[in-house]
1. Quick check: -14500 is what I get for helix-only ellipticity at 222 nm (-39500 (n - 2.57) for each DSSP H run of 4 or more, over all residues; to 500), calculated from one of 1, 2. Which structure matches?
2. From which structure (1, 2) was distance in nm of label points 7 Å out along Cα→Cβ at positions 16 and 64 calculated, if the value obtained is 1.0?
3. So Cα extents along the principal axes in Å, for residues 32-71 alone, computed for just one structure, reads 34, 21, 10; which one of 1, 2 is that?
4. For distance in nm of label points 7 Å out along Cα→Cβ at positions 96 and 112, which structure out of 1, 2 has the highest calculated value?
5. Could you tell me which structure in 1, 2 was used to calculate relative contact order in percent (Cα under 8 Å, 6 or more apart) as 22?
6. 52, 34, 29 is what came out when Cα extents along the principal axes in Å was calculated for one structure; which of 1, 2 is it?
Structure 1
Amino acid sequence: MDPNGKTAVLVVNGFNGLGLHTLFNVVRLFGEQFRNYVFVQVGVIDAGNFKGQAEVEALHNKIDHENQRYVDYMRGEGFYAQSITSTGIDVISEVENIGKDIIKRFPGVVFFGGQVVFEKETFFTKWLHNYTVFALQRRLYNHGIPFLVMPIRV
């Protein structure tokens, strides 16, 4: 780990196509500029779905496992990588709090998030794919934290 080196923080929502394409775009566009990678994922606790502590623990274990897959991949590519996970009721507030801690440890940090982009948007694509990443970008901008949205075309 090089705390003074450039650090890419990727906000992901699972080990899936959106997160992988976001990661691959960061590597493709910025090459070796980033030496440190931090993967942040928040598991959303919904009172309607989670009835007890065991379900919350299962969610936390699931997101820990998914984030570790990103870490293992980037370490295999020769980069420093770590995972930060959290559970809560509001993704944006959780990432905001995590982000404040990250910038204290890594001063050269840039946050990234992916957004699915459709060639032809319809009512259903707008409804199914929320814009959490843009709300998160605005919130982090208020703290002076750079956040880039990577378009993921489908």
Structure 2
Amino acid sequence: MRYLHTMVRVADLDESLHFYCTCLGLKEVRRYDNEKGRFTLIFLAAPNDEAVAKQSKAPLLELTYNWDAEQYTGGRNFGHLAFQVSDIYDTCERLQLAGIKILRPPKDGYMAFIKSPDGISIELLQQGEKLPIQEPWQSMPNQGTW
């Protein structure tokens, strides 16, 4: 068995691509438009997985955009997507500057949570050991749910 991808339905393709690619740094590796089915599939990979994802078609995040408007409701039963980052503090600071709320700050130097424009929880995990605890992250309150 091998992990292939996680599919997430998105309501606004441009907004979602901005979030996942521009803000988070994922790379588009494949796109499929199905005119008859009226949907677009976009497959994204983390930068360090891009080469292997292009070759093996895994591991990927699949964004599914249905051309006909639908309202999607999510729940905590979905869980979350998780990405490893090289510096949790730098990543969270960059995301904040892009207007993304840090819902669960990296108080412990290791883990943070944000949400996509469609309400998908995303866990960010520090690569390797926890970083030394730093302000303002240590004192920053949690917000909402993740």
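1. It must be structure 1, since only it matches.
2. Working through the options, I get structure 2.
3. 2
4. 1
5. Answer for the origin of the read-out: 2.
6. 2
Rule-based calculations on the coordinates, nothing more; no lab input. Just so you know, these numbers come straight off a predicted model, no measurement behind them. Cβ atoms are built from the backbone, for glycine too; each structure is taken alone.
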